[in-house]
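Take a look at the structures below.
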Structure P
Amino acid sequence: MPPQVLIDFQNDHGQGVVDVVLKDKKEAYLTIGGETAFRTGYDLCDTCSYVFRKVMPAQSLTEGTDDKLAQRVSTVLKDVRQMPDSALLAHLGTIFARGTFSVALVSLTPQLTMPGDSKDYFANEAVATWGLDPYFGVPESPRTPYYRLGSAPLGEVSHGGKLLGVALGAPLYPPTQGAMNRQDVIRNYRSVLRGGTENPTALALGLVEDRGPAVWGDPAPEYSRHLIVTLYILDGHHKIAAAAAENLPLQFLVFLAHSHLGRDWRQAVDAGLGFLRVISA
């Protein structure tokens, strides 16, 4: 199914269970029920290399809301055939902060990635553009297995070099953690995905970064800027594990906030949506 996008969804009833907040002046965190789940970036510097990083203690959507709401979210996402209507989006949107969002329904093929392996964005493409960490002399690390969801060259940059698009999936549950050992559930989703009888869907908060180094090395990097779309997976962890095992696309319902951390992100969100259209299966 081609990607579907709803621009300017007004989330009037958001409760902010899942939110992005600024701590220690320049450290941004994804929080669930007020508890940290991910560090979403070292700072708001547009020329610094990007990394998300798994932190404690939040690892489940149920930690910030009641089990009934989390169960209703899972039920809604069992089989999604088209973009949910405004009433259903409002129901799902209660877990996010209030404000304006773009909502995308896209199919992406996840690849399980371990920090430091050949698919790791932070150890490969990021190093090729920014180099190793200047203090520690090693690549940045998200400190968790995660998913590569797609990448593509996106054309020339006006001041030189090229723009690289990268999509990453950051799961609340690390794929190697004990909570993911429900092989019966994963086997069921593998069968569903192979048969195409349903459209199981994962729910994610999408954040977009457009970054490039202020100073280039010699030789200059091929990609002087990176457009990075990170999907923070809130529901659907077993679905993603099944899709990765089958090397098949999975449908994602992604909420992208037009503003957070006191900044307007609309331009970056629009660029991120364009990129998701390019890589959507």
Structure Q
Amino acid sequence: MEGCFVAGADPELMLLTPEGKLASAIPLVPGTKEKPHKVSCGAVQHDNVMAEFNVNPSGTDDEFVHNMREVLRELSAMVAPHTLIARASANFPKEELQDEVAQVFGCDPDFDSWTLQMNDIDGTAGMETFRSAGGHFHIGEKEATKEMLQDPYGKVEVVKMLDVFQGIVSIVIDDDKTAPKRRSLYGRAGAHRPKDYGVEYRALGNFWVRSPDLVNLMYELADRAVALTLDGKSTEIIESIGETEIQRVINESDKKAAKKIVKDLLVGWIDSTTYQRILRSSPITALKGLTLTEAWGI
């Protein structure tokens, strides 16, 4: 499908040694935040001890999945015999944190779409062995959405709707038990960065990178969020749930309440196939026993 926006992403993944221990990506993954290492369909870099990658802007779901697969293929080869895993947070072995880069937590500020304030993040929370990994989703403009995504308030409204369609749904289907701890620090509701091309949504963890089906689902949900904002439906949808409840459900990782919102309210705004995929968590169930590379066929 061709969306009403251009999709991008900069997820972070963890590395596991052949023995099943967490390892630093610093000695294995070239590139930095300031100078990413170009690959065929995007770029890679190490960010603290994480393996981070970016994909080229994608105008359709098929292109987005293709770009993700090709970058993951190259990144996986770089880190072999280690393997890539999508885990939201973990405590790393101290011996993997000796490089000075592993002690750098500097990050450009992000903002809360609900309060319109800069998020206050306690960087000292990670100064021991705790590290977290996100799955940020980028929304870029097309001709139909250019005016909305150039307007600061338009960006904010899109982020609120991403909270509804991606954020709340992620609470329903994400089975990573380490996600709530990451979310309490770096993935709270409304977290975003304005960009010259649109907006970077920062509330999501990296669970959706685990398979092509999950990537496709997140693309589809983002398209609904952007299209409905463009159609002037955002106020109606947000008010039907309540601003405070949207934030609470995401920030508290309340699965029961998130599922009720999908059943009672989102059912009217998404197609029946997507609705069933969410409530049955079928994209996650299909991954049982599969590694990330097996799920991607790489």
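Read-outs: derived from the displayed coordinates by stated rules, not from any lab. Worth saying up front: this structure is predicted, and the values here are computed from it rather than measured. Cβ atoms are built from the backbone, for glycine too; each structure is taken alone.
Figure out for me which of the structures P, Q the number -6500 belongs to, where helix-only ellipticity at 222 nm (-39500 (n - 2.57) for each DSSP H run of 4 or more, over all residues; to 500) was derived from the coordinates. If you can, show how the numbers build up before the last one.
Details: P: -6500; Q: -11000.
Among P, Q, the structure yielding -6500 for helix-only ellipticity at 222 nm (-39500 (n - 2.57) for each DSSP H run of 4 or more, over all residues; to 500) is P.
Could you tell me which structure in P, Q was used to calculate mean count of other Cβ atoms within 10 Å over residues 17-24 as 14.4?
Computing mean count of other Cβ atoms within 10 Å over residues 17-24 on every structure in P, Q gives 14.4 only for Q.
To continue, here is another question. Looking just at distance in nm of label points 7 Å out along Cα→Cβ at positions 185 and 209, which of the labels P, Q belongs to the structure with the highest value?
Top value of distance in nm of label points 7 Å out along Cα→Cβ at positions 185 and 209 goes to structure P.
Matching task: 2.1 is the computed value of distance in nm of label points 7 Å out along Cα→Cβ at positions 49 and 225. Pick the structure from P, Q.
Of the options listed, only P reproduces it.
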